[in-house]
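These are the structures in question, set out in turn.
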Structure 1
Amino acid sequence: MLGWAFTFLVIALVAALLGFGGIAGASAGIAKILFVIFLILFVVAMVARAVKGKPPV
């Protein structure tokens, strides 16, 4: 999932350099959404691991 966010970030940066505002904005928006989803899943995984009694790595 983080790879997808990074991919859309790169697409957004390239599109911004080439002057395609709509594509850059859409790709940046998708990258932000995927990044937030990744962070939420990370926190949920850490809480689940703590509830099971395993120490964080």
Structure 2
Amino acid sequence: MSVSAAVHGYDVVAYLRQGKPVKGKREFAHKWNNTTWRFASAKHRDLYIADPAKFAP
């Protein structure tokens, strides 16, 4: 079974901080609000965990 990721697997933190889409990695995934979010780095994942609403698409 395939598990889909929010925003097609792109890192929402990178998009807002770097101004461009960056694919997230499975090893930096976080499940929030019954959805899997992927991030390009552990730092981005941790920023998201601290304030998910700040990075809402």
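Remarks
- helix-only ellipticity at 222 nm (-39500 (n - 2.57) for each DSSP H run of 4 or more, over all residues; to 500) derived as -30500 - corresponding label from 1, 2: 1
- Taking Cα Rg over 2.2 N^0.38 Å as the criterion, the top-ranked structure out of 1, 2 is 1, with the highest value.
The numbers here are math on the coordinates, done by the rules we state, and not lab data. Keep in mind that what you see is a predicted model, and the values were worked out from it rather than measured.
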